[in-house]
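Pasting the structures here.
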Structure I
Amino acid sequence: MIQKDKLLHFLAGAVITAAAMPISLWLALAAVILAAALKELFDWMHPSNHTADILDFFATLLGAAFIWGMYGLLH
């Protein structure tokens, strides 16, 4: 079963990528990497309320990869 947290990271990566792709594929990639890294940095800096997890970072990137793949299939 997929953890809710990982699913939310996946969806965030997908939404960020889909929102930035009309401007530029490379902007979309940069935006999702930056967002994922900043989220995990925030979590790391606030350990009383959040848990930094490299798998969250990769779940976000996986959401981006999914959108990139769908874009590739449809174009």
Structure II
Amino acid sequence: MNRMALRNILIEDCLRCLLNGEIIEDYPTDYPYPSCLMMESKKPLHVVCAIGNGTLIIITVYVPNADKWHDGWKRRK
């Protein structure tokens, strides 16, 4: 939560991404739980999360950098 505040990302933005976003990368071999990268389309936002033991784990939330992403923030350069 501290990094989200430093990045000026609101919890509401994160929740909107989780509820309405799309999975753009899947990481099935991540340990201890498989994870994925989700993207929210209203404004550029990425959320990496995992589900394990019935719990949603938010790993990181960030605004994607135009130098590293293209195709509407969906693909890495």
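Computed from the coordinates by the stated procedures, all read-outs in this text should not be read as laboratory data. Quantities reported herein were computed from a predicted structural model and do not represent experimental measurements.
Here are some notes:
- For helix-only ellipticity at 222 nm (-39500 (n - 2.57) for each DSSP H run of 4 or more, over all residues; to 500) computed as -27000, the structure of I, II it came from: I
- For relative contact order in percent (Cα under 8 Å, 6 or more apart) computed as 43, the structure of I, II it came from: I
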